[in-house]
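Multiple structures are listed underneath, in structure tokens.
Bear in mind these aren't lab numbers, they're just calculated from the coordinates by the rules spelled out. Everything numeric in this text was worked out from a predicted model, so none of it was measured. Cβ atoms are built from the backbone, for glycine too; each structure is taken alone.
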Structure 1
């Protein structure tokens, strides 16, 4: 009989072959001493073309907790999140990017509010961000707008580094780029949220997937999300 899975650590992957070995090794080094075999790492390959999939398959021989799910065509980040959430078996789901800008060593900080304090979400506030000025400014504006529109009592409203009880990501009706507003979705689902300060690292290898046009697309996108939110689209 297999052991109960307590935590699922999930990452969307697209062309991160240079980061994957360190991602898997560092997550394992953090999680295995804490949970033994009662955790899993889920990587969702969004149709990578740089050998990421082959790299992950090779690592599965060394890391028994590693599980791989593959999109046959690129479906973008929101779909990769959805695939991870749909396959996660843990009581708690951790979401982190595959570029190592969110250090795996910070995962216990996110888990503490959920596993030890009785809250539903532990979300990371990225301290001393290592992004370029344009992305830093765009994120500041997005955060300000989200805090105002959705009454979010957090500094980093667009954080994609969090731990959440699995029930809040089950049957999640995300469309467009709803993953960018995940904390607002959790709030509508009546989750209790605690923000914790986390380190943020510069991208060392690989290419950033963020484009400057993201900001222009975000303006009408936020409005459409706001209308769905006000209509109660995301309620449990």
Structure 2
């Protein structure tokens, strides 16, 4: 996340980039080796590329923002639902509704602890014994689709923790005003940062009774939260040229 750097004072300092993502598929076998590189921007269209190992080719995706589906996600998540919300704000009218109390995920130590993923995520929802909730004050923000604009979600409601400004819950509504997709994040303090962080989040599609579990780190190495500021991330890895070179090797 370039703009999260302590060296960035304005979006222009990092080319307006909100975040850059590099994901490699390891399962199922039919998709093993696929790589997607996405650049999210705050004030312009996102860019994204995919590497297809069978063709040994990198292709630029025609669109990767707003309600365009994320490739390989079986139409369960849109580009701007990752993570919880990202990308341009221009298709909605935004309103700060106010503050309220809400039970939200908090101090998610047990949920993110190292354990087999199969013990965390079930068929319809994660293991509820692992998720801790707390009554917290949150800021409620509503996004209503602008007149003449297109998006599959006509209205969205976001709940941000008062203390950390972390986005913890999000509701997405269809054109008839019916609740369609709900999202829930996680939050815990990273001691080395002196701040709270969030990685794991889930998105439920209530129409098809399925959910996506994202950024699952339970079987991964501990996150190096200081890697960016301390020079352990090579920015060149997040370029389409490097993606092409990796495919040629």
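Results, tabulated for the structure shown:
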{"quantity": "Among 1, 2, which structure scores highest (criterion: distance in nm of label points 7 Å out along Cα→Cβ at positions 52 and 204)", "calculated": "2"}
{"quantity": "Entry that produces -12000 once helix-only ellipticity at 222 nm (-39500 (n - 2.57) for each DSSP H run of 4 or more, over all residues; to 500) is calculated, selected from 1, 2", "calculated": "1"}
{"quantity": "Value 15, calculated as relative contact order in percent (Cα under 8 Å, 6 or more apart), assigned to which of 1, 2", "calculated": "2"}
{"quantity": "Structure (1, 2) behind the derived value 29, 26, 12 of semi-axes √(5λ) of the Cα gyration tensor in Å, for residues 28-155 alone", "calculated": "2"}
{"quantity": "Top of 1, 2 by mean projected area of the Cα convex hull in nm², largest first", "calculated": "2"}
{"quantity": "When distance in nm of label points 7 Å out along Cα→Cβ at positions 36 and 196 is computed for each of 1, 2, the largest belongs to", "calculated": "2"}
{"quantity": "Identity of the structure behind 21, 54, 22, 3 (criterion: P(r) over Cα pairs in 10 Å bins from 0, in percent, for residues 4-75 alone, calculated), options 1, 2", "calculated": "1"}
